[in-house]
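Throughout, read-outs are computed from the coordinates displayed, never taken from laboratory work. Only a predicted model underlies this, so the values are computations on that prediction, with no experimental measurement involved. Cβ atoms are built from the backbone, for glycine too; each structure is taken alone.
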Structure I
Amino acid sequence: MAQQAFENVVEDFEFLEDWEDRYRLVIEMGRDMDPLDDALKVPATKVDGCASQVWLHSRIEDGSFHFEGDSDAMIVRGLIAVLHRLYNGLPVTEVPGVDAKAELGRLGLNDHLSAQRSNGLRAMIERIRTEAAAAS
């Protein structure tokens, strides 16, 4: 079950029929995200497998999974914002069970991202799932 924040993204995507507008929305979501503290942009938080620089920092609070992230690429920063809406605040035990491919498929992203971006997105999802599994 996807979170309400993610359901809002799905609704926004359904409302915007043009992919240019959808890309703009994703970029805007990334712009609206707080930047990751430079002290957290270290090799341990860097996500391998992304063409651009990507950092994800997760933490567990009261059994809930939280993460923040950043990237030097605006569209990737927006994808981090989408993942944030999908995963942030979930009970840590539920994170590995989220079918991210199916949920993101509802946005049609799979068909509109380059192979490199798709690989990077998969790497980010894998990092989130691994860190949640390790914490639970």
Structure II
Amino acid sequence: MSYFLPHLPTGWHVDQAILNEEERIVVIRFGHDWDPTCMRMDETLYGIAEKVKNFAVIYLCDITQVPDFNKMYEIYDPCTVMFFFRNRHMMMDFGTGDNNKLNWAIEDKQEMIDIIETIYRGARKGKGLVVAPKDYSTKYKY
């Protein structure tokens, strides 16, 4: 489903997407279109794009084609989703220890909508870190 969502082909395009959006959350999926984890995430993002268009805009960015942000945002995972609001990186406490990004695929569309909505509400209040609506620390039961 990645071909339905807008791609950001250069670092300049990523910067402009983050800088120019004043009222909505910018959701950027960093990764590869051919990666299975990204494919699952893209399917979810495409499924919710129409529902969240009033408060979020979704973009995709290939980390091989645009390596500019890999070191800056510590993008080492095959699929990483990051959130921005008014040129500010929005962080979310998922309970996993990494508050900067979402680095696994979420296949439940309502769950992803809840995450974006929580970030949007916190961002409108001026918060830089919000708590996830669900605790992901027990995702993998060891």
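Of the structures labelled I, II, one was used to calculate helix-only ellipticity at 222 nm (-39500 (n - 2.57) for each DSSP H run of 4 or more, over all residues; to 500), giving -15500. Name it. Of the options listed, only I reproduces it.
Suppose semi-axes √(5λ) of the Cα gyration tensor in Å works out to 20, 18, 15; of I, II, which structure was it derived from? The value was obtained from structure II.
With volume of the Cα convex hull per residue in Å³, for residues 17-72 alone coming out at 129, pick the structure among I, II it was computed from. Of the structures listed, the value fits I. Looking across I, II, the calculation of mean count of other Cβ atoms within 10 Å over residues 49-56 that yields 18.6 traces back to I.
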